[in-house]
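Next up, some structures in structure tokens.
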Structure P
């Protein structure tokens, strides 16, 4: 059937002088690379904390210049004060966190050039592109203390879970929205496959991606008992010299936390033949 359609379109093109085209609308792809956290435990945007990231996506090309994309991304974020050599106070604070990130995103892309997997006079086999969109992601920061793992949202390290403060007793949401944006390069390899190189960042609306935001809480406001022992204050203030005086600054709530993905991927395009209507 497909071969017959090709022959039919070829006859239309030769005999009737009608143009036919190859539609390159549907792309499926995957990527792998790094995930980078930016926040209170990485104030200098250092890539020393870069960990792994990966994802799969579907791209619908509206034309040679514009496309919509839906994707699922998964990554791992990690940071620790002890790695920050530049600021002695942050080293003394000695906080750390890790979290997995699971994200569903939808973005709109704009190519700098008219792009196609097959070269023509009007199109190129490569193009830079930019994109922006919206996403929903899940995070759940945790840390280690004496060889044990603790989920920090459950602890309420800044007094979020305190019974003395009922208005703050709900903690923070682990599902939240973000605005992904970034840039990349598409390079055609053949009529179906293309290479994708991309860097993207997320504008978030939270400051607890790392579980660090405001001030140290009163000791009685951080209660998390394990085997009859309250480890809450130990998780809220992990400094050796116990610098966490209640009311003293623990983090910076002015700037929201962010994260980035940087990676290389491959896409496969399903080519379909578009025959024009002649009647």
Structure Q
């Protein structure tokens, strides 16, 4: 039976979350910095909290969250400037130094495991989200000029893919995509989401013409592939930790990581893809 109260909560939370994201992206570069600094911090704190609750190893959630936030802010100033000075990464280098030295004084039974999980969070969350700054300042070349086109495309294509993958999978899904990790995902849903995402890219290309049509279609294809893998990887992590959701910050949805798992894995792939696109266009 449909739980209308839960559905209402889910819709309300989803609308608020989308409005915050869109406001952060569309208003200006400073709202982008504020909104995604908060998202980065919450995602890191949630991730390290999951590992701590699972009893894997003691972790300094505050230190590691601040470290990841330093990387995001450093990346913001790196990509928003024309000098691209590596001195901007000094705060993050200091965090890494503190992280390793602190293990000398910690009384963990396995300091290597503690360091491994700390670095995992940085690689899985902090580095990808920091590369969002490349998308924010790379649309018209790395001139330090903020533009929302690539950021907006990333989230629109992911939402289109997720929505239509769910609909087509619910209606026609028979062949499991990766049953061991995510029993509900189907090949039919994957194909349905992919087709509608490509259609969305074709429409999007009519409004943002600085990139050619083929580049936007490729952007969507990369997002579909990497985003699906990101979703599966987060499902694998949750199964390993024996949790249903990554958190409870977003009522009806779970945690922050449950909402951005596809995004996290898509960003590094888009970084590589766009570097190739810009090289082809400008060569």
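Using the calculated result -24500 for helix-only ellipticity at 222 nm (-39500 (n - 2.57) for each DSSP H run of 4 or more, over all residues; to 500), pick out the matching structure from P, Q.
Going label by label, the one that fits is Q.
For mean projected area of the Cα convex hull in nm², which structure out of P, Q has the highest calculated value?
Largest one: structure P.
Here P(r) over Cα pairs in 10 Å bins from 0, in percent, for residues 89-200 alone has been calculated and equals 12, 25, 23, 17, 13, 8, 2, 0, so which of P, Q was it run on?
P
Can you rank P, Q by relative contact order in percent (Cα under 8 Å, 6 or more apart) and just name the one with the largest value?
P
For percent of Cα pairs over 13 Å apart, for residues 73-128 alone, find whichever of P, Q sits highest and give me its label.
P
semi-axes √(5λ) of the Cα gyration tensor in Å, for residues 121-264 alone computed as 43, 15, 13: which structure among P, Q?
The read-out was computed on structure P.
A short reminder: the numbers here are calculations on the coordinates, not readings from a lab. Computed from a predicted structure; not experimentally measured.
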